[in-house]
Structure P
Amino acid sequence: MMPPARVLAAVDFSDASRIALSCAARLTRHCDGELHIVHVPPLLMIAPAFELGTAFAAEVYDDLRAFVRATPCAGLAPKCHVVVGETARVIRDIATRECCDVIVVGAHGLAADDRHPLGPTTEQLLREGDIPVLVVPIDWTPPDPARGDLSGTGPVIAGLDFTSPSIDAASAGARLAARLHTRLLLVHAVPRPQVTQRWSEEVESMTRQEAAIAHARIEPLVAALRDIAPVDVRIEIGGIAATLAHATEGMPGALLVLGRAAHAQPYGVPGTIASRVLSHTHAPLLLAAPST
């Protein structure tokens, strides 16, 4: 549900998760919601956890509360959870049990020296499950730091490819934009096929025709979403990930929204496009859940 009534922030005591928790707290305040925070100790701690029993849980819980106190969560009275297990699965299970509307994570955790743009847990959360995931880059800063919410965030940029998941994401983006008092920007990319010079003129003509068709197809959706929030449209010829990342340039408060397919698509498994976009931009990205 957007805007979210219950927000779950997953933390591992890294700087990246501290930034994600800060964003989650601001989102919770902005939406007058309820904040949950979960920490999943590493799997290698399972054996010591069984040996130490309640002492281990109590000590880790104290560490979590200290971590939370050092992050701006004042006035939210967050509910903290410490659960040992497989990280992504525990996070999804807690989100389901507590009826959370979104999971907020950092792009990287303690393994931030990894060359990949996303940590393994974040990547797994993007690829699996049916709960929206908001990924917050480590260099994210609130648009208006003096405020305790997300004031100044915007526009909300929704990638649209006319599939049901992307239309659901656009609708979720419009509702979030309304709550944030900002605009919704719908972005559609028309891929340009790679051909030899001999066929370049024909391909250029075809892509322009595709762009014109997209303009006509998008109008009914724009008309419906304008009842929720102000809507702008951008249709560009180019790759999907690069086009979406380009849309955030010069917009430090931008927030991206993408749809999550319910199953694997011809272009890859769920979450693939989100992973690629996050490697090109520093804007937070919300991967919305399919409606069915």
Structure Q
Amino acid sequence: MPELPEVEVLVRYLDPLLRGKTIQAVRVQRARTIAPDRPSNFARQLRGATFAGVTRRAKYLVFAFRQRRGKKSPILVGHLGMTGRMYLQPAKSALPKHAPVVLELGRQHFVFEDTRYFGRLMLSDARLKELGPEPLSDDFVLAEFATELKRSRQSIKVKLLDQTLVAGIGNIYASEALFRAGISPRLAAARLRPAQVERLWHAIREVLHEAIKGGSTVPLNYSGKGRRDGLFYFGSAPDAEDRYEERLRVYDRAGQPCGNCGAEIKRLVQAARSTFYCAKCQPLAPDTGNRRCPA
């Protein structure tokens, strides 16, 4: 599932392409994707709206529109779900089979393609108001992060998935941050010592920054010309270009040697999610205050 870095890369790709374009018509081919809105209302709200820009909040894409005289500007929030893809393609090109929503922009169409239909487009930002601080912003404060962890008996890996604690971290980057910080995913959040909390706070920001930087080097070719990029986010797209370098150190690498110490990477299930870690680099034993996997 796309997480914060993948959504950020997509936002940076879409923003200049959509800015200034006007929605001339709206096709809703699967009503569930826009629920609880009705297709007729969804189309009425967006028809004639001009994109002002695209930003991100956690794992959500936020589409802003220019103010229209005598009419309130809509706000559109999108979530990719597990398999969602958003891109522009020539209006003359055939639409993909699994395209629940298409926005007609004249010579181009904005396509929301979603093979498993878990993605959403919403004319409301209500879900965004329930989220915690952005991990790459000044709102992600170390002292507040430490206080919230002290209140939790959950394992630290599970707690990191709590979107009210910090927004946008999912299964992939929770595992990656814990590895970099040298913290066992099984350790209770409340048991982390101050040095561990600080290492984890830094590690979260580092892995997300690196993921965004790495993902930004992958061309997003959805136009139908040349090779498509496949899944552009981390996960080794089968047809990705040779210069695409996999940067994940533990996630989905069970049974492979740790790049730091050579021990076998392990997998365990926590809250119905797979966790990947190195038992040697991330021991459950008391922390010495100095443990940190090299960058």
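I have 5.7 for distance in nm of label points 7 Å out along Cα→Cβ at positions 22 and 278, calculated from one of the structures P, Q. Which structure is it?
Structure of origin is Q.
Looking at percent of Cα pairs over 25 Å apart, point out which structure of P, Q has the largest value.
Details: P: 48; Q: 52.
Evaluating percent of Cα pairs over 25 Å apart on every structure, the highest lands on Q.
Compute relative contact order in percent (Cα under 8 Å, 6 or more apart) for each of P, Q and report the one that scores greatest. All intermediate terms of the calculation are to be shown ahead of the outcome.
Numbers: P: 21; Q: 16.
Once relative contact order in percent (Cα under 8 Å, 6 or more apart) is worked out for each structure, P has the highest.
Quick check: -7500 is what I get for helix-only ellipticity at 222 nm (-39500 (n - 2.57) for each DSSP H run of 4 or more, over all residues; to 500), calculated from one of P, Q. Which structure matches?
Numbers: P: -12500; Q: -7500.
The correct label is Q.
Laboratory data are not the source of any read-out in this text; all were calculated from the coordinates shown. Just so we're clear, the structure is a prediction, and the values are computed from it rather than from any experiment. Cβ atoms are built from the backbone, for glycine too; each structure is taken alone.
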